[in-house]
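Following are the structures in question.
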Structure I
Amino acid sequence: MLDPRRLTLLRDVAATGSIAGAAARAGCTAAAASQQLSALERDVGAALLERSARSVRLTEAGRVLAEHTEPVLASLAEAERAVRDVAGLRGGTIRVAAFATAAAGFVITALTAFRRQFPEVELHFTELESDEALPRLRAGELDLAVTHDYAPLSGPDLRGLTQRALYREPMLLAVPRRLVPAKPAPVSLADFAGSDWVAALTSTGFQAATEMAGRAAGFEPRINVRVHSYPMVLATVAAGFGVSLVPQLAATVHRGVGYLPIGHPEGLSRQIHATTRTGGRSAAVQHLLRCVTDALGRRTDR
């Protein structure tokens, strides 16, 4: 790999007609410049300068290399500017994903604040469930994902990833309004082992929260309805199709639906994380993390 500083000296010899002139531009002595140019000749294995007591001129090899030097140095300078712009949030791209409840609840607010502060950073957002976002994050297709898992149930594969805990929201049991007692108290999911259940359409593993929570309570939930979104979960619960686990952020006021706190399994909750690749936090990711934290804080303080 040719040294850009030596290439710069060769270019300046061509421009000024002397090693002394090139040295003056570089801010070094003529002797030091001459040593660097000799090293460049060794690097390329060819004589680049014809030296005499009073003058110096480029050989044909020197002329060819000098002609190629200018675009190389210009490209390096542009690369340096681009890196400084990204580090200073005056350019670059950040790719973000979040699951639907988080996106609607606080992530879009955070992205809006980030875009207002750093309009020159190109922002890409995709709504993805956690089991879809994590492999794409690990593969380098995303820079930050807002993900979740369910405590104390099994968690995802986090090899190569780092998580920052954002918020732990309790899981609630959504039931038809007629099943809410006058004085609601924490319930055991086992009390609803004979009920029909409504659950989200999921893949397998850590996202199958309803199944895992039921098993932790000692039964296999009878899931008769599966839907894509929490609004549909609440609509089907209100219509009497069953009961459902609902995280606090999704427990909106809905006619015909009541919410019961869960006492068993203990600690049943959804932990929300900001997930990045290990060692992959750029300046843009760091600033966006602050925006996400601020937006979530405003949302949960209501």
Structure II
Amino acid sequence: MAQDRYGDAEVLHEICLPIPAPKDNEVLVRVHAAGLDRGTWHVMTGTPLLMRLVFGFRGPRNPVPGLDLAGTVVGIGAAVTRFSVGDAVHGFGQGTFAEYAVAREDRLAPKPANLDFPQAAVVPVSAATALQALRAGRLVAGQRVLITGASGGVGSHAVQLAKAQGAEVTGVAGPSKQDLLRRLGADHAIDHTREDFADGTRRYDLIVDIAGNPSLRRLRRALTPRGTAVIVGGEGTGKWLGMGRQLRAAALSPFIGQRLGMLASAQRATDLEELGTYLESGAVVPHLDKSFPLGQVPEAMEYLVAGKARGKIAIVI
């Protein structure tokens, strides 16, 4: 599945390309499933526009979208030591909406044995982002944690990880997703169409704000005097930069008692290995809402953008 220009889902089309060759530090993976995340939508549309400095001005330099993957190793570079042909892996690849994709060795981990390939494929981007957000927030057992966007890909993992680390978790989502928050283990669920998490009735030690746009004033109102807010993503926050709220938070934080920050997530095998302990114990279970075949990636993208997803979406190949 490829694109030669930026735009909405209609720019995606099937194409036949040569199988990529791994570099010395890379692995070639036969992709069995790939995860769909909001970042892939940003790359597809080329927004915010600043992203084009990295990905290409007129269209993406790599025409094949997709970052998450799970599959079987079919080739290794000369310097690879951690994997062998035949290993089942998951992690961060390049152009994973394809039958074959390459991935750096230090961005892969063994697939958890208790997960099938679609489940394993939806873990890397979202679960690693959730783990890093909680780490950035310096979560301590017993703290009160609020997670906005709690029914989405990052949020559904963040709820479970925070619970596994001993927090009292409140999730925020729409009315049709309240039951999902309970199934994920949230202690409290807030319907954002009926309740305001920043009405002053409860204060939180940590807020993980995922792809939302509450003002900094509202976030601060919901925090304890020494609380922390970690902003993850943010939709509709500017055509050019897309990070105005995050930058204001970073500028304000040194002058107040509360900590306000943003997260720039990283792609590391070490995070995948740490997540593996939660996944194999059953403390975290990827919530796979729906799977689409490779030829229906445009439909999958439209499903994501419409806000229908409850948890994660997989592309099965």
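Nothing in this text is a laboratory measurement; each read-out follows from the coordinates by a stated rule. From a predicted model like this one, the values you see are computed outputs, not experimental measurements. Cβ atoms are built from the backbone, for glycine too; each structure is taken alone.
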**Q.** Structure with the greatest value (metric volume of the Cα convex hull per residue in Å³, set I, II)
**A.** I
**Q.** helix-only ellipticity at 222 nm (-39500 (n - 2.57) for each DSSP H run of 4 or more, over all residues; to 500) derived as -7500 - corresponding label from I, II
**A.** II
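Upon calculation of FRET efficiency 1/(1 + (r/R0)^6) of positions 160 and 184 (r between Cβ atoms, R0 = 25 Å, to 0.05) from the atomic coordinates, which of the structures I, II produces 0.05?
Source structure for this number: I.
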Q.
When volume of the Cα convex hull per residue in Å³, for residues 120-247 alone is compared over structures I, II, which one is greatest?
A. I
